[in-house]
Structure P
Amino acid sequence: MCGIVGAIAQRDVSDILLEGLRRLEYRGYDSAGIAVVYNNEIQRIRSLGKVNELVKAVGEKTLAGGLGIAHTRWATHGKPSVNNAHPHVAGPLAIVHNGIIENYIDIKNRLIEKGHQFTSETDTEVFVALVNSYLEQEGNLLNATKRAIKDVKGAYGTVVIDKNEPEHLVAARSGSPIVIGLGIGENFVASDPVALFPITHRFIYLEEGDIADVSRFKIVIYDKNGNVVNRAVNEVNIENDEAVKGEYRHFMQKEIYEQTKVVTDTLAGRISDEHFVVECFGTNARDVFSSIERVKIVACGTSYHAGLMAREWFESLAGIPTDVEIASEFRYRKSITQKNTLFVTLSQSGETADTLAAVRIAKQKGYAHTLCICNVPGSSLVRESELVFLTRAGREICVASTKAFTTQLVSLLLLVGSIGVVKGTISSEDESGYVASLRKLAPSIEKALALDSKVEEISREFVNKRNALFLGRGAMYPIAMEGALKLKEISYIHAEAYAAGELKHGPIALIDADMPVIVVAPNNDLLAKLRSNIEEVSARRGILYVFGTPKLGLTKDPNIRFTEIDEVDELIAPIVYNVILQLLAYYVAIIKGTDVDKPRNLAKSVTVE
């Protein structure tokens with residue numbers, strides 16, 4: 001979600017800050033702003049809407065100066081407006097902030113009693129006013145910030161500047177990521193390294209509770225106890241073409257089509273001949289896996305659906321009892337920690353606030369081991385987990401996840417296979433068969449993508465629909481859930497998914513000619529049961545869009561639009577069918593004219609609760 005960029009340099013930094021914001025647009029936001037110190041004055045410009053609106057506003061003025069901060073805001077406190085946009089100011093200070101200050105009302109009331117007047121509805125303005133209230137007592141920005149942070153409860157990634165101290169900036173992190181980009185005679189800060197790739201590839205990641213004093217030639221970092229600490233410098237690189245659409249109309253379309261490549265990349269070196277490479281999860285993975293008796297998976301959104309899919313695989317293939325829970329629920333629910341449980345977290349960004357909090361709680365509750373599956377090396381989740389598996393999806397720019405989800409599924413299959421082999425619950429013969437299926441995955445996805453034009457034609461029938469129902473059974477139920485999520489995320493059609501066996505327990509009341517019902521029907525043991533569910537819908541004049549095997553044996557029916565999918569191994573069928581549902585959501589959104597890559601109200605990385 002919200003994006004932060006900051007800079008301290010001898011040159012003018014406004015162009016650097018604006019380019020950084022452009023590179024963070026994929027995260028989702030509703031307003032943007034910039035503040036630069038020049039001649040001991042803060043020059044601030046804010047605007048609603050896209051970063052381009054801010055660029056236009058900056059272009060109408062001279063915005064010079066070597067110290068500055070900039071921000072893209074996703075509203076949490078207060079509606080989207082110029083007054084609520086960052087940076088916020090108080091006295092000589094300006095601040096940008098990601099996260100939520102939970103006790104901001106108490107602090108705000110305290111400051112109002114002292115005479116402070118507020119111009120916005122945000123917790124961030126309260127934060128900077130709090131720092132300012134300590135400035136005279138403490139004598140400098142660094143100490144005032146340290147003092148203020150002791151007062152606040154909640155999450156923050158923040159950068160503060162003082163027009164009277166133009167030689168440095170102060171950054172702090174608790175629950176929301178902040179990185180420092182290293183230059184030559186200049187330094188930078190951001191919420192994501194992506195913002196700074198044009199100017200540096202060398203980064204220091206602040207850890208929980210860190211406060212950094214950043215000047216042109218020196219960086220001093222204090223840990224949560226106030227001790228000066230050294231943090232490692234990381235070299236981070238990115239493929240140059242990842243942020244370019246190329247021949248594709250949208251990033252979502254590009255990322256759907258990249259799935260054959262990223263699946264191949266994710267499997268590379270992780271299967272060998274007829275075997276799973278257990279050590280790809282860590283040098284001590286074999287010892288860890290041999291000791292576990294059950295698995296707990298915690299995730300949010302699309303990653304939660306991947307976790308539900310993994311439960312099917314863990315229990316049916318490897319015989320490992322598995323629980324799956326939404327991270328935001330796990331955080332606040334009283335739960336029982338069972339011994340010898342592997343705690344698995346899933347996150348595309350590795351910065352999802354609820355998932356990060358969950359892994360910290362898991363450590364406190366005594367889970368035997370932690371493992372994360374993530375797409376971003378160096379992210380907070382990666383750094384805080386014992387075992388790590390990187391998905392190799394590459395940078396995913398579209399807010400709605402496609403290739404990151406697919407690589408999560410592949411990664412989870414590798415995890416299921418590896419644990420099953422180590423525990424002896426997957427035989428050598430089955431291991432060989434599963435590996436063979438995984439080798440067929442990329443070609444099977446390629447065949448699914450070849451149905452692009454057929455899916456586009458079907459999608460035209462959704463243009464005036466307001467609701468949709470997705471049905472799946474067994475392993476296909478989580479895929480139906482993900483299909484419904486994709487449709488609602490980018491087309492704004494209300495969509496729900498149900499296990500098809502639940503149809504008669506309520507959802508069937510919704511069926512009529514205006515309720516499209518999407519069914520995923522690969523060839524498996526539940527096919528006959530699913531056929532009955534299809535007939536139940538058709539009998540009530542529901543319009544069905546069935547993607548499935550010809551073995552489904554449907555009779556000609558004016559209410560059924562059947563799209564034949566090539567036979568695919570049962571193990572990988574959920575992944576392949578998911579690609580079809582991604583295409584459906586994409587084309588429905590195109591026809592409805594929505595902003596496919598940046599759907600309203602959504603953010604790429606949810607770094608607040």
Structure Q
Amino acid sequence: MPFAFHLDALSLLFVFLILLGALPNLFYSQGYLPHIERKAHYLIHYFGFILSMLGVVTAANALTFLLFWELMSLTSWQLILTEPEEKGTIPAARFYFFMTHFGFVFLLLFFLLVTDGNLELDFAQMQGVAAHFAYPTLLFFFLILGFLSKAGAVPLHVWLPYAHPAAPSPVSALMSGVMLKVAIYGMFRFMLDVLYPWPLEWGILILVIGALSSLVGVLYALSEHDIKALLANHSIENIGIILIGFGMGMIFDALQLGILSTFAFIAALFHTFNHMSFKSLLFMGAGSVLHETHTKNIEAYGGLIKSMPITALTFLLASVSISALPPTNGFLSEWMIFQSLLSSNTITNMSLKLAIPFAIFALALTGGLAIACFVKAYGITFLGLHRSANARHAKEVNGLMRFGMLAMAGVVIALMLFAPAFIHLFDRALVAEGKVGAYDAIFPFGVWHMHSVAVNGGVVSPLLLLISLLGVTLLLAWAYRMLGVKERLHRTWACGYRTGARTQYSATGFAGPIRRFFTWLYRPEEHLHKETLAGHESKFDASSYEVHVKPLFERSLYDGTAKLANRISYWIYRLAHFEQTRYAAMIFNLMLLVLFSYRIFAHEFSWATFALESVVMVISIKVLIIGEKR
């Protein structure tokens with residue numbers, strides 16, 4: 001019997017990622033545990049979740065991979081249900097369960113085809129089967145539907161803003177920071193080991209999906225006031241950025257530009273690690289704020305930097321990194337992805353001349369909007385005046401939760417300070433997969449200068465930039481002390497007006513200009529409620545303004561699909577209960593369709609046989625189902 005597990009360079013790389021994300025989370029989770037009622041349920045599924053992710057990335061054959069993939073889905077589903085009495089938890093868990101098994105169906109189809117039904121084949125043997133399969137693009141679509149539904153790429157992203165807010169905060173950090181990356185591992189593993197080589201069009205499709213995901217994610221994050229839903233939408237954005245790098249790697253490989261391909265794949269892997277670190281830290285910070293204020297609504301926060309300084313500091317570090325501001329790790333990986341896109345200027349393919357400029361535009365706009373979004377998230381949450389009584393009485397979380405956040409902040413800083421070492425690690429993993437080494441081209445003169453591998457590419461010096469920033473900061477602090485600058489404390493000044501919690505900037509007001517600019521996408525539902533006095537509209541003692549944005553894909557694609565499914569199910573119900581003969585005929589025709597389809601996909605295609613089978617199907621449907629017109 002073949003081995004069920006193996007550890008090659010790519011597996012070890014993602015084992016390392018899972019451990020980097022899980023170990024700080026263990027401390028945070030232990031600090032969070034006293035606030036969970038069903039502790040045994042939580043702990044069993046929590047450790048099962050971590051072990052299942054390790055099982056997925058070390059699986060050596062399809063059977064083991066699918067077993068741990070399903071275990072990962074079921075344990076995370078149960079973790080979402082840790083607090084079932086909370087509003088919206090059960091619908092969110094139900095939606096997650098449906099979406100994760102939607103993807104599982106396509107993964108199962110993929111493995112059944114590339115293994116010829118023998119799920120104990122290893123990945124190298126799968127490549128031989130896939131190479132002789134008549135419809136490789138079908139395999140590719142099965143693969144991306146299976147993995148991108150778990151990763152949260154557009155249009156299979158709609159479960160994230162529901163599942164992450166419903167789960168306990170340590171689980172949200174693991175799901176967004178680590179579990180989504182297991183799907184990225186699947187993309188790397190099976191694209192490189194099973195479906196290689198690939199045509200150019202596959203890379204273009206991944207690139208476009210990534211560009212759309214990054215834009216959609218950041219735009220809907222800007223409109224969110226639920227702090228965990230906001231972060232979940234940013235996971236969609238960053239998965240899109242990773243896919244842009246992955247798509248460019250596929251494109252360069254299809255064009256036989258080996259070193260550029262490796263550079264783009266390294267950028268995708270680097271951003272995968274970076275997103276794991278800062279998104280885990282952001283969800284930990286959000287969980288700490290939620291734990292103290294008992295609400296996920298940003299509008300009810302404010303002024304928390306004074307009472308929760310550790311949470312505020314670590315959240316700021318993660319916010320700066322996810323906004324890709326230099327010299328953070330988020331900046332370095334996005335810089336590499338930008339350089340990958342800009343390295344395509346000599347390519348003459350017309351499809352690429354359309355797709356790559358769109359991706360550049362999407363990535364640039366995403367970067368600007370991400371900065372605006374985290375200015376809103378951090379400013380409204382931690383700065384200004386307290387906006388509620390709960391925020392006024394908030395205090396710093398316990399020591400274990402603080403240690404978990406500080407440990408994850410250390411991971412973020414390590415990815416910035418030791419970026420050359422991590423890039424060397426990614427390069428070695430890709431070389432082991434048969435790619436051309438790019439590390440020497442990225443750091444030709446040592447680790448102080450990071451180069452793009454393209455001709456006339458860019459150069460950045462992150463360590464020198466960091467040293468310069470620290471030097472300037474220390475110089476200003478020294479000058480401040482030497483000059484004896486006096487400090488004066490005074491209440492918040494608002495251009496001569498006395499300000500208060502109700503008159504300061506709100507999250508709704510901050511996002512208002514952007515929301516109005518993208519009204520065609522948001523189509524917001526605005527509600528203004530006034531409580532009048534004695535029926536006089538000019539006299540009221542309270543008013544409220546609410547904006548609700550329902551995501552475009554959910555409103556158009558998913559709601560429409562649900563309505564169509566309801567109509568079809570009602571038609572089948574009537575058919576089964578009142579017209580049993582036609583119902584049996586329909587089942588017979590479905591069986592014919594399955595058998596004919598299997599022959600087409602599993603054996604050689606013949607136009608003559610296809611035409612004959614189509615005529616048989618049409619006659620059978622006409623005679624047995626439609627019948628004579630009355």
| task | Identify which of structures P, Q gives the largest calculated value of mean count of other Cβ atoms within 10 Å over residues 467-474. | result | P
| Given 101 for volume of the Cα convex hull per residue in Å³, for residues 227-370 alone, calculated: source structure among P, Q | Q
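Out of P, Q, which one gives -11000 for helix-only ellipticity at 222 nm (-39500 (n - 2.57) for each DSSP H run of 4 or more, over all residues; to 500) as computed from the coordinates?
So the calculation was done on P.
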| remark: The highest value of distance in nm of label points 7 Å out along Cα→Cβ at positions 51 and 275 among the shown structures P, Q is in P
| field | For 26.7 (Kirkwood radius over Cα pairs in Å, calculated) the corresponding structure among P, Q | value | Q
| request: Could you figure out which one of P, Q the value 4.3 for distance in nm of label points 7 Å out along Cα→Cβ at positions 299 and 355 was computed from? | output: Q
| request: Of the structures P, Q, report the one carrying the highest value of volume of the Cα convex hull per residue in Å³, for residues 75-250 alone. | output: P
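Each value in this text was obtained by applying a stated rule to the coordinates, not by laboratory testing. Source: prediction; values computed, not measured. Cβ atoms are built from the backbone, for glycine too; each structure is taken alone.
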